[in-house]
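Every number here is computed from the coordinates shown, using simple stated rules; none is lab data. Computed from a predicted structure; not experimentally measured. Cβ atoms are built from the backbone, for glycine too; each structure is taken alone.
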Structure 1
Amino acid sequence: MPHAASRSSLGVCILSPSLPNAVPEPTTPPAHHAFWPKRLPFSITVPATSVWDNLAVNARRYPDKAALVFLGSATSYRELHAGAERLAAWLHGAGVRRGDRVILLAQNTPQLVLAHYAIWRANAVVVPVNPMNMAEELKHYIQDSGARVAITTADLAPGLAQASNALPGGERLEHLLVTRFTDAFEAQAEGPAAPPQAWREWLTAERAAVQLDGGRVHAWADALACQDAPPPHTVGRDDLAVLPYTSGTTGHPKGCMHLHRSINHNAVASAAWGNGTSENVVLAVVPMFHITGMVSVLHSAIYLGATVVIMPRWDRELAGRLISHYQVTTWTNIPTMVIDLLGSPNFASFDLSSLKYIGGGGAAMPQAVAQRLLEQYGLRFCEGYGLTETAAPSHSNPPDHPKQQCLGIPFMSTDARVVDPETLRELPQGEQGEIVVHGPEVFEGYWQRPDATAQAFFELDGKRFFRTGDLGRVDEEGYFFITDRLKRMINASGFKVWPAEVEALMFRHPAIQEACVIGTQDAYRGESVKAVVVLRAGHEHTSEQDILDWCRAHMAVYKAPRSVEFVPALPKSGSGKVMWRLLQEKEHKPAGAAAQ
């Protein structure tokens, strides 16, 4: 049998059998291997089991350990496993069979976690949906996925029922399972883990019952009281596990088909990459409907047998208290959260000493903020990069050797390149092109969209590569840097301006908390650069001219914004990303169009 060289945790070369999912080591090691964490192999063997088995194993290993903590209430691994088994039995009784899709519409809650594993235990497929979606948008997820059962919270149930009721009879939901936040925590909870006062009404208010035309609405407690036996667990690594939808910036959102193996690869690899152990305490505040929160935070933690401290949405004061109280060790986040936490008037009272790993993605971490974390708190922020199509990370910075404003190096088992977007030929080191990815974490294709799937993939050196649509370059050490989305470019008098670069520079201004750079029409230059800016507290006196003068002094003249608009907040998606397209479309909308 042929053998391939791999690296052990002791940093010595050992022989191991070649496996179908392993990435063969190249004859000449890539440049980034010089900075690879010495304790880790370059690739891993993906478990043959389903993601469900990770919970089943740890319920036996750590039955009494807290798996989840939510606003002061804990759920043990035994309780989480038992609840998932009961809910799986209920789903089976509701007609859910192998391969059926089940919609999961919820904020971060223990119920969302339990439902994920129950759906898999029932051999079905999770369809995670952004809770910010309105009824008209929700119709698409029901229709496109073909789901007949949905699980949601009482505050979101009216929209989901409205969406279903508006569909033709044969496309509607047949069962809607509704839970309340108070099914998972004590409404009168006090102490450092208690919810902010501003959340009390949202979390505890009694909600009117919803009507599901042609279907039935069920209470969470009734479903978890199911005494039937769940069906045999028959799915494995090659079965469909999750159908998350892309953001739908062009046309309707598309479902990304992820098998248990692609989810498990990145759950296992993320655990290893971040020095994970069963003693990890993970702060789960990035949304778990989103691929990063789902895979790199939730499923990675459950695989380890760690404790997950859940926040239903972001609040900087609560985050600071939870990190301090529970001695959180691992925090994956959106950089805007770190910026906000550092701006808290109570920041000095928070204890961040327990944090061993802090990192994230979705947007570049401003260099000035990353430097402050390092100099004042000894924390190296590890940026990563990935898409819904790559089950979160396809790139990540090595925790021991991160670079600021950088995507990192290709993740475990991953081959990433930079190619010419037109010819699809690989480009030399340093040249800008489209980032493409090959690896076991890459999705199978778009649900019922063979046309879109064909456009998203191409073959290079005998491998199937996914086209990310992001432009980037690779430095001499093999680290990847993003320049921007393939279509997000401002052409000012023939000069190409990449907004992400301008934004990163603007973050250095002491008065700027956030900035989004867009293009504005210019009769002379074709396009000019405009900055939409949120000022820091205490800097309200800063003028447009102050910003313009500073930018001209700190960047090439063709990059410098020619106009500035001050706003109280930038629009963000449910996953915390700045919705630059929304601002760009508003800018290009003809005058008076909004009033028509």
Structure 2
Amino acid sequence: MGETIKDFKRTHLCGEISKKNESQEIIIMGWVQKRRDHGGVIFADIRDRSGIIQVVFNPDIGEESFSKADQLRSEYVVAVKGEVELRPEGNINPDIYTGEIEIKCQELRILDKAKTPPIQVEDDIDAGEDIRLKYRYLDLRRPKMTQIVGLRHKITKATRDYLDQNGFWEIETPILTKSTPEGARDYLVPSRVNPGQFFALPQSPQIFKQLLMVSGMERYFQIARCFRDEDLRANRQPEFTQIDMEMSFVNREDVFEITNGLMKKIFAEVDIDVPDKIKKMSYQEAMERFGTDKPDLRFGMELKDLSPIVENSNFNIFSGTVKSGGQVKGINYKGGADSSRSIIDNFEEHVKLFKAKGLAWIALRDGELKSPIAKFLSKEELDNILTKMNAEEGDLLLIVADKASIVANALSNLRLKIAKDFDLIPSEVYKFVWIIDFPLFEYDEEEDCFQSKHHPFAAPVDEDIDKLEKDPASVRADAYDLVLNGEELGGGSIRINNRPLQQKVFSVLSMSEKEQQEKFGFLLEAFDYGTPPHGGIAFGMDRLMMITARTDSIRDVIAFPKTQRATSLLTNAPSKVSKKQLKELGLSLRS
């Protein structure tokens, strides 16, 4: 049993004590980071979430406390009463805030003992992620992780303060809702009191926030928990958090203005400047120049379209691709001409991961043009390629010929690989851009039908509404994504706010009137009662945190994350349930 603190009142946090507290008697509480015995004097570093401070135990001051200090081990929980004094010359630690002072202990209480922890509670540890997640409560004690949790609190508070100041109301929307799968799979929850029926956990609050606009709430926000039962990637989680917003009587520029102010508020917490006006780029331009709708603008290496140059070439791989409706594009790896053949082969293997059939290359080295494809191209074609790609001595040109979608995907990913592998991305540079005018629909060849590019509630731009029935592929959405350094921070759109247009969009998506009624009848009916023009946006809080905390893993910025297999190593969830529970729900499991 540990000692009590009934008559002890904590007066200070460890990391907030400084020279101004000299000679004060204080009480701190926390965990033992480290204990050192220096021949008759014991030193212990005591840590709480605010930081760390050194405590000195001297038998001349307190024999009982000195005896207890000899028992201390890492992660013991203690309370210390003592006097703040300046450290002797030569013992100052400039690396920590409390490095000029220490506490001369008068009384020590051991509140709880601890076993030797399976991971070290310090930042520079050599522990695999699995064991860190299994013992997450220990991992979170590490100063770096504690700081990230604190930063998340500050950013959440800054968000709430800013939106409150701009007339938004925080309104909660249901967690148990209706299954209307349009993208990822829903997490389903069986209803005990309605046998055979299911709730779904929300993939987003989209429909409810639109209904709040119908309700006259005008400006809504929520720090919303969302759930998607999808195949996970490195930086995705089955449950995640959104900063969710919706506004009535606004156009796209109004949304941009509010968002710009919010980004300034959030990034000010980590001393990152956000421009007063974030530049805009159309989806088409982003795809043409970078091959992706999430372009990283911190470096060049833009895609160049060589199709007009080679469409009549004798090199059939190029000309045949263009004539069959494909593209020939390339990127210029400046200074890459000295790349070994093994490096170039590695580039080729990388583009094949994205379904490209191969990779052509041209190196300008020692005043010569070296390339296995040069003999198949005329001098005029080669000269035009070099001009188009701004090629100079020392450059390596990398070219893909294939369907437009494959070319874009392959080269955009090769561009990023080269930039990362060869340190071409400047550090501490932050390039924001709005991507606008997305296609409203994309054609799914496997399903032989149109799908929503974002979701079916985004409004088409006014001038494209007449194309919905005759040429849906050309219709642009009044939608927008905010991208930073190649990461999508969030996306949104101006919404459809009337029944006829919403039903027309549903029809393009091959949704029958019966299906429309079953899935969205309540929304369509709401539109019959006077719906204001409205729009909004949602930001991935976890992705925002990754950037502001300057970490590469989304699991570092979530207190209790799941693994890539959507499991919790801490609680062993998901887990089996009893036969009694299944029976109550009217469920049985297949063997």
Assuming 0.90 is FRET efficiency 1/(1 + (r/R0)^6) of positions 299 and 571 (r between Cβ atoms, R0 = 41 Å, to 0.05) as calculated from a single structure, say which of 1, 2 it is.
1
Which of 1, 2 yields 28.6 [Kirkwood radius over Cα pairs in Å, calculated]:
2
Which of 1, 2 yields 21.5 [mean count of other Cβ atoms within 10 Å over residues 67-74, calculated]
1
Say we calculate distance in nm of label points 7 Å out along Cα→Cβ at positions 35 and 451 for every structure; which of 1, 2 gives the highest result?
2
Going by FRET efficiency 1/(1 + (r/R0)^6) of positions 203 and 563 (r between Cβ atoms, R0 = 41 Å, to 0.05), which of structures 1, 2 comes out largest?
2
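Using distance in nm of label points 7 Å out along Cα→Cβ at positions 59 and 419 as the calculated read-out, with 6.4 as its value, let me know the right label among 1, 2.
Working through the options, I get structure 2.
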Given 10.6 as the derived value for mean count of other Cβ atoms within 10 Å over residues 123-130, which of the supplied structures 1, 2 does it correspond to?
2
